[in-house]
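Read-outs throughout are calculated quantities, based only on the coordinates presented, and are distinct from any laboratory measurement. What you are looking at is a predicted structure, and each value in this text was computed from that prediction instead of being measured. Cβ atoms are built from the backbone, for glycine too; each structure is taken alone.
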Structure P
Amino acid sequence: MAAEFPQSKCVVEVVGNCGATVSHHVGPDELRPGGTVSGPVLMAVADVALYVAILGEIGIVPLAVTTSLTINFLRKPPGHGRIIGVCKLMKVGRSLAVGEVALYSEGFSEAVAHVVGTYSIPPRREG
C-alpha cells in the first residue's frame, strides 16, 4: 500500500482467507455537513479493502483495477473514531474478482454501509 497508494490513510489490519480488514481514522477533513463521514471516504475504504483482499489471494498485481463499485448507505456514521472495512471475496477468477465489504463505525456493531465491487485482473505474463 505504501508503494502503490502512499496517499491512502487506510491501515491494513488483516489479510487472508479470501478477505481483508482495513481501517481509516476519521478526522475533520473527512466530514460532511452535519458531522457525518463523507460518502467518498466510505467508498475509498471499501475499495481499499477489496484491493487488499484480492492482492492477498493473487499476489501483488498493482494494475488490478476497480470495474464497478455499488454502495448502499445504511446508517449515518458518526464523525469520530475509525471506519472499519471488512471484505469477503465471493469469487476470484482469472480476469475478474468480486467481493463484498461491510463498513462499520468503530464501536458500533451494525454496518453503516454495504458495498459490492468487481475488479479486473490483468493477464499474467509468462516468463
Structure Q
Amino acid sequence: MATQEKRASSLLDTALLWLAIVVLLASIVGYYYFTAHTDLVRVLGMLGGVVVAVAIALQTQVGKMAWSYAQGSRTELRRMVWPTRRETIQTTLMVVVVVLILAIFIWALDIVLAWAVTLLTGRA
C-alpha cells in the first residue's frame, strides 16, 4: 500500500514539475509574442509566470528539498565569520607577491632553457 502511495506521489510530483516547466515556457513565449505591448507589461507577465512556476514547483518533494537546502545555506551564511577589510587587503597582497615571484621564476627558467636549447642545437 505504501508503495502505491509513493508511486502516486511521485507521479503527482512529476506532473507538477512538468506543469511548472510548461508555465515557465508559456511566460517566455508570451514575452516574445506580445511585442506590441510595452516592455513593462511583458516583463511583469513573464515575472508573474516565473512566480507561478516556482510556486507550483515548490509543492513537489524536490521543491521542498530545494527550499530546505536554500534555508540551510542562508543559516550557514549568517554563521560565517567574514574577514575584515585589512585581512582581505593583506591576503590579496600576498597573492600578488607570490604570483609575481612565480612569474619571475618561470621567466628566468624560460631564458635558461632557451639558452640551453640554443647551445645544444648550435643555432645562434
Structure R
Amino acid sequence: MFDRLSACQPQALAVLRIVSSLLFIEHGTQKFFNFPPAEQPFGDLMNLIGLAGALEVVGGILLLVGLFTRPVAFVLCGFMAVAYFMAHAPQSFFPVNNRGDAAILFCFVFLYLTAAGPGAFALDNRNR
C-alpha cells in the first residue's frame, strides 16, 4: 500500500508547498492591505513589520508558483526562525501561549521545501 502512495509523493509535496504559500501570503496581505482584517491594524510599515509583509507576499507568491523554490524557502525558513525569537519567544516559553506556533510550523515546512524541492506543478520544473 505505501509503495503505491509513494508514487504520489511529488503531487503531495506540491500540495504542501501551495497550501503553505497561500497561508503565508495571507499574513502579508493582512499587514499591507488589512485583508483579512486584523484585530489591531499594523500601522506604519516602514519598519520590520513592512519587511516581514514584503517577504510574506513576494516569497509566498514565488513559492506558490514554484519559482526559485529552494533559495526562497531557505530565506523564509530563516526569516520565520528570526520572527519567532524576536516577536514570539519573549512573550512566553510555550508556543501556544506566545502565538508563535504558526511561525515554527512555517519554519520547518520551509526547511523541508529547501531540502525536498518544489514537487510537481512548479515553474522550477519547466526545464526538465
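Details
- The maximum of mean projected area of the Cα convex hull in nm², for residues 20-59 alone over structures P, Q, R, that is, the highest value, falls on P.
- Value 52, calculated as percent of Cα pairs over 19 Å apart, assigned to which of P, Q, R: R
- helix-only ellipticity at 222 nm (-39500 (n - 2.57) for each DSSP H run of 4 or more, over all residues; to 500) derived as -31000 - corresponding label from P, Q, R: Q
- Structures P, Q, R were compared on relative contact order in percent (Cα under 8 Å, 6 or more apart), and the highest value belongs to R.
- For distance in nm of label points 7 Å out along Cα→Cβ at positions 52 and 76, the highest value in the series P, Q, R is held by structure Q.
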